[in-house]
Structure I
Amino acid sequence: MATIRTGNRSALLIVDVQVGVVAAAGDISRQLDAITIAVHKARDAGAPIIWVQHDDEELPRGSAEWQWVPALVPQVDDIRVYKQHNSSFEQTTLEAELAAHGVAHIVLCGAVTGWCIRATAYAALERGYDLTLLGDAHIAKRLDTGGGTAVEAGDIVREFNAVLPWLSYPGRRNRVVPAVQLGFN
């Protein structure tokens, strides 16, 4: 039987927009602008804002690479979650934070599309949350697939934006919208 979340609030989940994570992503100014729009909308609505920050051997906690990009700064009242795996749910405090704030709907943005954004989106749906992906507010990097071929970052973003609305989970809603169309309940 599927788990359906009973809360009635939405939360903004910003994943891994850290200096070392996005360093090879090229010009991400449009995505950062979209994330900033989402942050302002969440603040205006009084919605919880959750900043998920990754650390591992290549991205040690406290290092310059581990820090948020200068354009994004969490506020003191925002929720911080620390992770060491692709999914923001695995071995973190995320589910407890969502439950404590009555969240049943996650608005997702951040980095990197092919790994942590995808893993977090699927994990949210599998755990019974409704999901809105901000289609213009997730960041991808070019993926070298070997043998001299690669998938360009823009293609990764477009593919995930196209696929996500087609995923079907019982009792859950999922969609992709640009940040300017975002609304919070």
Structure II
Amino acid sequence: MSLTPSNMLPVGTIAPAFNLPDVTSNKEVSFNSVAAEKGTVVMFICNHCPYVIHVNDELVKVAQEYTEKGIGFVAISSNDVENYPQDGPELMKSHAEEQGYPFPYLYDETQEVAKAYDAACTPDFFLFDGNHQLVYRGRLDSSTPGNGHPLTGADLRNALDSLIDGKPQADEQMPSMGCNIKWKK
């Protein structure tokens, strides 16, 4: 495991389009199909990363709470499954079901979507407004495995609340930290 920060895609970037298989429904899912009126969260996660495992319960809570407020959610796994078979589609499906993910969990086999988003780590969060422009990228909150900080989702929740309330985003956005995306060789 290599601790890696977000690359911090520039604010204002238009959401890169994608069309990927959802491991739970076996349907193709696009950005437009998950985009919601007020905004959309795109998360890069995987099954085995301890940083993702640490935040899974809060991801579910945030998604359940903010879906009701007009925000769309989608998770994408882009890891190399040849070298990391625990992140393969079959195990992604069982993981999503065990965690109770209330959002599609997509498999980015070619890793093209992760590259388009300049995703670097798991978890990595991107919040787009209703016009599909990036308004927030970075961490869920300051909690990481073993640092003793409470898991609250505060950073992402604040960004979501600002978006919904039409307020400016925080000037300082902290990068997410987690395992590096497992790139194919």
Structure III
Amino acid sequence: MYRKQFETPRLLIREYQRRDLDAFLEVIRQPHVYVTTYGIPISYSKARGKWWFKVIRFNRRQRTAFEYAVFLKDTGRYIGNVGLINMDFIHLHADISYYIDYAVTKQGYATEAAAAMVRYGFEELGFHKINGVCMSKNPASRRVMEKLGMQYEGTLREDLYKDGVFYDLDRLSLLRHEYYTNCKVEK
């Protein structure tokens, strides 16, 4: 059920290892990552990074989230994170999660990595629905989800409180039958 790694045409997606910590911190500390995500704090110390790696392993053992490091195949460079989080094996749904190094945005890496997770969620984990949530002010993330075939469900108005400001969140989803019949994800 749990896979340690995936390969796509341009990416190696694998479980985090201790040696990834410095590269992880370099990306997670980028202002772009902080501003466009709703779950990452502004300050990310090395101690917090070590703690987060433990959380990833704990969530994997609990089967509540499978998060992976994303690397460029040709260079081995760490460029971000992708995963299925908030996994619910009773109601058969999960949320897609991802972020990519600002230096390599707009090259389709987020879509390629997220597509691998969608395939994994439906074909191997047996989910019925995969959800996606992004800040409404982050149209690039929404475009990634739309490229995966996800449909807009609605806006959660002022649902996120961050830095003293309330933000709207857009919610999209893809159902299993949509994935198998008319989904844009390469199978």
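Per-structure values
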quantity	calculated
When relative contact order in percent (Cα under 8 Å, 6 or more apart) is computed for each of I, II, III, the largest belongs to	II
For distance in nm of label points 7 Å out along Cα→Cβ at positions 4 and 172 computed as 2.6, the structure of I, II, III it came from	II
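Read the figures in this text as sums done on the coordinates, not as results from a lab. None of these values were measured; they are calculated from a predicted model. Cβ atoms are built from the backbone, for glycine too; each structure is taken alone.
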